[in-house]
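Some structures to go through are shown next.
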Structure I
Amino acid sequence: MQDAHSASRRRRRPYRKRTTRACTARASPGGRLVPVADIEGVLLDIDGVLAVSWEPIPGAARTVTWLRNQGIPFRLVTNTTTHTAADLADVLSGAGIVVEPWEIITAVVGTASYLRRHHPGARCYLLTDGNALEDLEGVHLVEPDAEEASVVVLGGACDEFSYSNVNRAFRMLMDGASLIAMHKNLFWRTSAGWELDGGAYVRALEEAADVRATVCGKPSAPFFEAALGMLGIGAERVCMVGDDIVNDVVGAQELGLTGVLVRTGKFRPEDLEKGAPDLAIDSIADLPALLGAA
């Protein structure tokens, strides 16, 4: 709860465009009072924060519009692998959340960038949901039934994660292939309920083949650093808003960002045992108030 002195100062000082200054202290879920820092940029997760099964969460469109109108730079950072950035922009805009493709950073884009830098020309065996080919330009993908590859790439889980295909990936790893994970999300939540995600298979292959995957999406440091670079703002002045305590909040905090947890999407109260967000809100609709809107 804000004190009277803070409230008085907020009434006297007008809102400054591009920089939101909140002077109150708010209680984190662990009960610790944390000051709301000067926030000049925002990173937003998509699934579970802005939408669930591509149906917008109430208040999501208004919040994105508010950020844009206030001149606060933002990017959507997502481990979603089912859509290209262009497709995501179309789907979200159709749901009333108007964004441009260049405002979206996906784990697929991050993976392609990593593969081009560290495994140029390598034969890559890909298992993922959706059609990621457009965002994997410059990556050499082998046929789905290939038996040899020097890199195994896992994205979001789907029906293609059959025993035959996962075992094929396992054999490649045992023969010396590198393991690349677009992300390590264990599960997610859709309108139909809980769904296993690719991270469960990544963990299984790591254990079976005694290898460790290189993660290219959240919570990897290069992924967040790329997003900060696009914003052109230092980590200490950016907040990351997500429903995943590990991949969104803790991953961002490790780089110095302010971690904001939303209690929508995959959030469960027991998640707070895995990390302590700097701030927590009930939904994305509460973000403008958190950032100091009148």
Structure II
Amino acid sequence: MPRMAVALLVASMSGIVLQGQGGAPSLDVVGIRVGMTVKEAAAALKADNPRLMLSPGTHTLEGFAQPLLFSIIGNEDATTGPDGTMTRANETITLLFTTPPSPEVVWGVKRVYNFLPKEQPEMQNMLEALRMKYGPESRPASPDPRDLSKYVAWVYDAQGKPMGPSGAPLNMTCAPDATAHFGSGDDPTLNEIQSGRPSGPPQCQSITIVNANVLGSQVDPSKVNSTLVVRSLIVQITDGARHRASVDATRAVAVGATKSRQDKENEAIKKRPTPKI
């Protein structure tokens, strides 16, 4: 990890209580808020689940003395008892960080939680809880009772105000690229820094999006009106403005360092003695 991130994580996970930063909008998933520093995010991870195993994702870029921290993934595998019954739920949290020279803060957070069977909440109660937390939806959940799983989305403008239904087209356009940053394989942020091209259209670079996938199942599928419960919950937040500003600033440093090195190499070549002809 860069910039003493290992030491910071160890200190934070040991019980240091840290204050949050302001931000617009101020959004969180289980207390992990967009705009938190690495130390604050580590403390929030511990508060959510101290059993999470943390794996940092770093990349080396020219112009920076240390590898840059792009992400941290915290994971706890599900456990089962002797009879095969799940006794502890699976949880995975992914944090995405802005990179120097910008302050290193969370710009994206995603949580995947699989409920124990005995703890699965009722679907409608879960949807109401999400609405209370994030405000009026830009894309509400499907009212069709045949849809066992529900997708809900919220879009906030550049000032952090919820856009409500008017944000639905933006969610449709921007959500796929935002989600791709949490995937495996090539890192879209690294590609953006190296290429200078954002991974989404311009209108996606100033908004904040919250997406929730609420995966449900029927308590008793043999009954027509069986209660619908939640077996898994996926919630993610991405702050396009923080991400865009960070990518541009990081790229400027990397490009400047590359040009400086190339200029020195060219000057050294020009000073080489001419061979005997």
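Identify the structure, out of I, II, from whose coordinates semi-axes √(5λ) of the Cα gyration tensor in Å, for residues 101-180 alone was calculated to give 21, 15, 10. Each step should come with its number before you reach the end.
On the way: I: 21, 15, 10; II: 25, 18, 13.
Source structure: I.
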When mean count of other Cβ atoms within 10 Å over residues 197-204 is compared over structures I, II, which one is greatest?
I
Which of I, II yields -8000 [helix-only ellipticity at 222 nm (-39500 (n - 2.57) for each DSSP H run of 4 or more, over all residues; to 500), calculated]
I
From I, II, which structure was Rg and Dmax of the Cα atoms in Å, for residues 69-108 alone = 16.1, 53 calculated on?
II
State the single structure among I, II that was used to calculate mean projected area of the Cα convex hull in nm², for residues 53-228 alone, giving 13.2.
II
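In terms of distance in nm of label points 7 Å out along Cα→Cβ at positions 141 and 261, which of structures I, II is highest? Each step should come with its number before you reach the end.
Values: I: 3.6; II: 5.1.
Comparing I, II by distance in nm of label points 7 Å out along Cα→Cβ at positions 141 and 261, the maximum is at II.
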For which of the structures I, II does the calculation of distance in nm of label points 7 Å out along Cα→Cβ at positions 77 and 253 return 3.7?
II
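Out of I, II, choose the structure whose coordinates give log10 I(q)/I(0) by the Debye sum over Cα atoms at q = 0.08 Å⁻¹ equal to -0.36 when calculated. Numbers along the way, then the final one.
Numbers: I: -0.36; II: -0.40.
Only one of I, II returns -0.36 for log10 I(q)/I(0) by the Debye sum over Cα atoms at q = 0.08 Å⁻¹, namely I.
Each reported figure results from applying straightforward, stated rules to the coordinates on display, with no laboratory input. No experiment lies behind these values; they were computed from the predicted model shown. Cβ atoms are built from the backbone, for glycine too; each structure is taken alone.
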